[in-house]
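Listed after this line are the structures, all set down as structure tokens.
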Structure I
């Protein structure tokens, strides 16, 4: 089986071809012209069955492409909870960051991927207060880029319950509470104030 066959199989979710590629000793870490491994190709397409076969065969869930996406980071950002769980169980490295210097949690908070957030927060070792290159934590991103509506209120509630540091400011020292006030997100303001945010 040629080196490109495993990429085609991953892109089309052809599990039989993936099994054949693995059995014939195909490299799981070979990269295409965009720096993607077969597992990352399967992740981009949300082909969980193919991803599970590749992970079981030892594919690296932390291998990054030219955009600095890894299977774990991309699945988190896109809300692919089934894949996030698979990759966490396979040893996702929480210190591998995306092109913004962010963790899987930060874009998940922006996009209100509730199930992904719950999975990440279920691991006490997950760096809940990681700050990306923009100077934002998951909480700041949820408030600054979120809608202030019910989904983002749920995100803030989850972060509070998980023990997030509510008083980390952005690069200008502006906290999540201050951002929520300036955006008139009353429900979020109330939640943060009740939790002791400044």
Structure II
């Protein structure tokens, strides 16, 4: 990945098709403040040349803080899921989203925009109730995204016990077909009760 391994840095992963849908313009807007001395971002994906070149440029500009892997490698993707502290999905829209579910399984905390399947599957962390399994922001806005990333970093660096609980809650999620089947059967039986 051409990054220095440093346990004192917060590593953000992004595995995605590099398209407008994925909210990459938000990253472009705040990248100078996103990749500070305590943060690294690793990108894996291909897509629109403008975004491929954008991440190549930032990898050149920021050296050991940005890694741009303009490819898709299943092996590399799984290594990033396992290595990253957080997983960023600032999507403009996201009908379903699978990568946040994969990140849960690896213990990587998702940071998502509240849209579509991301809103349905990531429960935002509540510091006062100690609930949630990720972090989220509502508006399609780079400043709001940066604020949530910085908040996640604060929890990661300053409240390690709470961070580890977020990780554990995410890993305990069950999005298997067995779990989904039970929910669908319950809904189906409920609806039958009103139609029979």
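See the values below:
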| item | result |
| --- | --- |
| Rg and Dmax of the Cα atoms in Å, for residues 111-166 alone from the coordinates reads 10.5, 29; which among I, II | I |
| Value 2.2, calculated as distance in nm of label points 7 Å out along Cα→Cβ at positions 55 and 127, assigned to which of I, II | I |
| Origin of the value 13, where relative contact order in percent (Cα under 8 Å, 6 or more apart) was derived from one of I, II | I |
| Given 3.7 for distance in nm of label points 7 Å out along Cα→Cβ at positions 63 and 183, calculated: source structure among I, II | I |
| Per volume of the Cα convex hull per residue in Å³, the highest-valued of structures I, II | II |
| Distance in nm of label points 7 Å out along Cα→Cβ at positions 151 and 175 - highest-scoring structure of I, II | I |
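Values quoted throughout were computed directly from the atomic coordinates according to the rules given, and no laboratory measurement underlies them. These figures come from a predicted structure and were not determined experimentally. Cβ atoms are built from the backbone, for glycine too; each structure is taken alone.
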